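Visitor: Following this line, the structures themselves.
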Structure 1
Amino acid sequence: MGGPMAKNILKKGFSLSVYNRTPAKAAEFKKLGAEVFNSPSELAKNVDVVVSMVTGPKDVRNVLLGRNGAALTAKEGAVFIDMSTIGPTAAGRIGDDLKELKINFIDAPVTGSTDRAKSGELVIFAGGDKKVLDKVMPVLQAMGTEIHHMGKIGSGQAIKLVNNLIGGETIAVLGEAFLLGEALGLSKRAIMEALKNTFSISPNMKNKMPMIVEGKYPVMFSVANMRKDLKLGLTEKDKTTSLPLLKTTESIYKKTIDQGFADEDIAATFKIISRK
């Protein structure tokens, strides 16, 4: 996700500095005109905005506040935008720590998968001070066509977990629907053709149907990342809220990972659902 998002920032005419924990992934950006650095702290010295897009809470904290983190050298008043999915609690703590260093923070997780990242049509959920958000809005608009300000720091993460609950659960439901259809004597292709334009099928489900039919799951959003987000939803909810469907769905994704399909697309959960 981070690669195509960074390319869109370049396309919009911004000067760009990049760092990746895997140096080979950053190499192509040098050819495109970006400056490549060996650590977040080196990168942050001369920039106004730092955008992070990594996997989870520990990764974000390491990149921003770790031993060679961007916060060590960032200018006073710089804006850090984290676009990972890390949950409201982690975002709030990181925001508090950055505030002590006089660095502004916006949590801005995205939805739309790799294709939308490439086209610059991501939906971005932002949490943080509105004045700070307005200041960096042109950067976000380089990557997304919809930017929703949800409220205080952490609220962008909150709506992202809500969004991914829907996305994760509906793909599990889709797999079970195919299983029912086959049990009733229908072919997977016939099921897809009959349902693809019906009210019941979301755009996300429609994108996954050919994967189930073909039995091939090229990754657009990995099982591992979705399971991480579903688990965050279970962890972050208050103790009085019961989410039985989310709990069941999270267990399906865990089983899919346990069977060796962590790096396949979330539609690969069908392989677990369809096992007897």
Structure 2
Amino acid sequence: MNDWKQLHWPEYLMEAAELGAFMISACAFGVLLEHPGSPVHAAIASETFRGAMMGVAMGLTAIAIVYSPFGRRSGAHFNPALTLTFLRLGKVAPTDALFYVVAQFAGAIAGVVVAALALGTSLGHPAVRYVATVPGPHGLGVAFAAETAISFLLMSIVMVVSNTPRLSRFTGIFCGVMVATYIAIEAPVSGMSMNPARTLGSAMAAMEWRALWIYFVAPPLGMFGAAELYLYFFGEGGVFCAKLDHANKVPCIFCAYRARSILTTPRRVSWQTTTTMT
């Protein structure tokens, strides 16, 4: 219950703002690239090339968020699956994880609402459909497997890069490159979500509930699997922090939680120690 006294409202609001900004960017570029009335859409006939441009745009958006003042402060999760995975790893306080997840869902929904107000009916056009993530023509099973696989790979990269001192500062860039690649290549298969909140934000606006369960189950499953594999090889001591960009001069609620946990964990007295003392 002591965790309830350690609420971090600035970080929660930052997480909401980060995913809100990501959704606004996704909606804006979705209209720019896919709406039939857009001059960019008219100028680029290739659907594949437009997909690649969307990937680059969203990859750069992700990188900008990770290295923004908000991202450096909150850890730049803006994804419930990522937050819950770090909770499993013991790097996030349960109450912080709860409020992070709530904030992320709220931010995603708010971001689409703001985008809809700014972009008008263009965002709801069938060619854009509020940038909803839906399974591709290969079916639900393939979409589920694809979402699980890309989430597993992303979390694996995050675990390895963020916990390698000489590479850790590039974690956000690695993530951005993967987002860009996934959108360009994998989006036709599953819609490329990896993020339950991101999918729900678009689904609520588009009233698109088809196969929503995939985007709530597959991303956490993939990321949890990656975390378990990492723990198997490196142990809990191999996980440094839940931040994607750990700037030393920025307050870190995750390091503070870890310090509190160490201080409040009772020390075990071994049989050998007891025998020596007697």
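No lab work stands behind these numbers, since they all come straight from the coordinates. Just so you know, these numbers come straight off a predicted model, no measurement behind them. Cβ atoms are built from the backbone, for glycine too; each structure is taken alone.
Visitor: Where does the value 1.14 come from, among 1, 2, when Cα Rg over 2.2 N^0.38 Å, for residues 26-65 alone is the thing being computed?
Guide: Derived from the structure labelled 2.
Visitor: Of the structures labelled 1, 2, which one yields 3.0 when distance in nm of label points 7 Å out along Cα→Cβ at positions 122 and 218 is computed from its coordinates?
Guide: Structure of origin is 2.
Visitor: Which structure, out of 1, 2, was relative contact order in percent (Cα under 8 Å, 6 or more apart) derived from, given a value of 14?
Guide: Only one of 1, 2 returns 14 for relative contact order in percent (Cα under 8 Å, 6 or more apart), namely 1.
Visitor: Could you figure out which one of 1, 2 the value -22000 for helix-only ellipticity at 222 nm (-39500 (n - 2.57) for each DSSP H run of 4 or more, over all residues; to 500) was computed from?
Guide: 2
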